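Coordinate-derived values only; no laboratory data. In this text the structure is predicted, and so the values were computed from the model without any measurement. Cβ atoms are built from the backbone, for glycine too; each structure is taken alone.
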Structure I
Amino acid sequence: MITTLIAVLLDWFFGEPTKYHPLVGFGSLAKYSEKHCYGPPSETAETRRHRGILALLLLLLPLTALATSLCALPYLGVGFSLLILYFTLGHKSLYDHTLPIAIALRRNNPNEARRLTSRIVSRDPSTLNITVATTESIQENGNDSIFATIFWFTIAGAPGALFYRLANTMDAMWGYRNDHYRYFGWAAARLDDVLNYLPARLTALSYALLGNTTQALTCWQTQAPKWDSPNAGPVMAAGAGALNILIGGPARYHGKWHNRPTLGAGLPPNANDIDRSLKLVSHSVWLWLIVIIMFGVINGS
C-alpha cells in the first residue's frame, strides 16, 4: 500500500518522462512486431488472428517475465516495483493533455482547443465536439491509465500492472474494427476487455459515489448496455451521470459517422465540465488510496 501511495505521488509531482518513456519505446517495439508478424494480404482471417495472438504473446510475456524477475530481487525488488508502477500510471499526464483544452476554450481560442483535442482522440478533428470528446477521454482514460493499473498492481504486483498496461497499449494500437486490424488485433482487444472488466466497474462505482449517485447508477444501468464497448460504457455513463452532463452522440471516425447513443443526463459539457471531470478522477484516486490503505491496515492488524 505504501508503494502505491508513493508511486501515485511521484506520478503527480513529476509526471511522465518527456524523453525515453518506456511505454513509448514499447509502442515502437509493437510496430516492429506488427511489421514482421502481420503477414501478406492473402492471409485468411483465421491465420491473421493467429498471427495477432503470436505477436501479442511475443510482446507481453518476455517483458512480464523480466519484471517478475526484477521485482523478486532482494532489496532492489521493491525499488523496481515502485518504478514500474510509476511508469505505468498516467494521472498527471491526463491533466497535462486535457486541462490546456479547457484553458484554450476559456480564452476563446477554439482552434487551439480543437488542435489539442485531436491529439487525444481518434475522431475526425473537423467535426468533433471539443468538450464532449475531452470529457469522454478523461473519464475513460481515468480507468485505463490510472484505476485499472492500480487494481492490477494491488492484485498481482508490479508484473500485473505492467502486463495490464502493455495489453491496454496494444488494444489502443491494434484494437480497431477496420479491415487492417479486425482479425490481427482481435486478441489484443479481447484481452483488454477481460482485464478491464472489474476495474471499469469499480471506476464507475467510484464516479457514482463522488457525484450524483442515484443518477449515475441509473445511467450506468440503462445506458451502458447500449454502448459498443463493454467497459467504456459503464465508466462514461456513470461519470456523465455523476456530473449531470450529456456526452456520447454521433461522432465521425476516419471519415465515417458512428451513431453512438447518448450517455448521462442534463446539458452538454462546457469548458468548466472538463475541470469537473478531472476533479472527479482525482477525488476517485484519493478514494482508492484510502480504501487500499485501510485494507492494508486491517490485514496488518
Structure II
Amino acid sequence: MTALPHFDADAISAVVDMGTAINALTEAFKDLGELHPRTQVSLDVTDDLLLMPAVTPLGIGIKTVTVMSENPTKNLPLIHAHYLLCDRETGRPQATFDGSALTSLRTPAASGVATKVLARSEVTSLGIFGTGVQAQGHIDAMLSVRPNIETIFICGRTFEASTQFVNTANGHGRNLIAASPEDTAEADVLCGCTSSTTPVIPTSSVRNGTHINLVGSYSAARREVDIDLVTASSVFVDEREAAENEAGELIHADATNQWSFDSVVGDLSDLCLGKVNRSSQEEITLFKSVGLAVEDVVVAAAVWAAHTN
C-alpha cells in the first residue's frame, strides 16, 4: 500500500500562506452547510482530548487534539494534533497533516476574516495576549488584513516570556514591544491567544473603537475577558451553537442577567455574506472563536489542492 502523503508545518506553509487561508475561509463560510461539533473528553481539570470531524463539499476530515496543561513545564507543546483528509465522493484517504500546524493557520485565519470586516480601517497598533504559536499566527493574520499596523505589544504570563517572544517572533518589520496588560489592552486591535482560566485583558484599559479577537478558551473552564468587557462589546462568534456550548467568556456572561446569547450580533457566515458589520467608529467589537472542524477541512483542502495542482 502506498503511504499517504504527510504535510508537516513547513509543507503546509510552503503552499498556503495566511492570506490564502483567509480567502479560503471567507469563500467557504458564504455557503457553510451543516456543522459538525467537536467531542470533548476531559482527561483532567485542565487537560482534554478533542475529536473534530467535519464534512464539506471540499472533503471529509477529522482532527484529534490533546491539550495537556503541564506540557510547557516539560518543554513540550501545550497542544498536539493530527489530521486526516479524505476524498468527499469516495471517502478515500488523501493525506495526513500536522494538526497543530493546521490549527496554527486556520484559527488566526478565522480571526483575520472577522478583523477584515470589523476592525476600523485606520488602525495602527496591535495587542497580543499570549506568547505561543497562536500569538505568532495572529500577528501574521492581523498584518495580512490590516497592513498599516506599525506597533505590536506583547503580553505573556511573565515579562520574561514577553521579552523572549519579542526577541524571537517574526514581526514583519514592525516594532514589537514587551508590555504590561494595561498598555497592551490600549491597542487598536487585541487578540487573546491564551489558555487562561481567568481574564487576562483588563477591561478598564480597552478603548472605544477597539476590535478584539478571542481564541484561547473552548470550554466554560477557560476565559480571557470578564463579563464587563463582554457587555461593553458588540459580540460576534464563529458559530452560535458552538459558542453556546464552548465559549467560556460568553457562558459566564450568559449566566448573569447582564448579557445573553440573544445579544450575539452575527457569526462568521453573516460576516462573510456582508449581513453584519461594525455599526460605528466608537463601537467595541468582539469576535469569539472556539474553533470549528469545518475550518480544518477548508484549509487542509486548500493545501491538498495547491499540492495536486
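Quick look at the values:
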{"quantity": "Which entry (I, II) yields the derived value -23500 for helix-only ellipticity at 222 nm (-39500 (n - 2.57) for each DSSP H run of 4 or more, over all residues; to 500)", "calculated": "I"}
{"quantity": "Origin of the derived value 34, 15, 10 (semi-axes √(5λ) of the Cα gyration tensor in Å, for residues 56-175 alone; candidates I, II)", "calculated": "I"}
{"quantity": "Source structure (of I, II) for Cα Rg over 2.2 N^0.38 Å, for residues 16-63 alone, computed value 1.47", "calculated": "II"}
{"quantity": "Cα extents along the principal axes in Å, for residues 240-279 alone derived as 32, 17, 13 - corresponding label from I, II", "calculated": "I"}
{"quantity": "Structure (I, II) behind the derived value 1.4 of distance in nm of label points 7 Å out along Cα→Cβ at positions 120 and 136", "calculated": "I"}
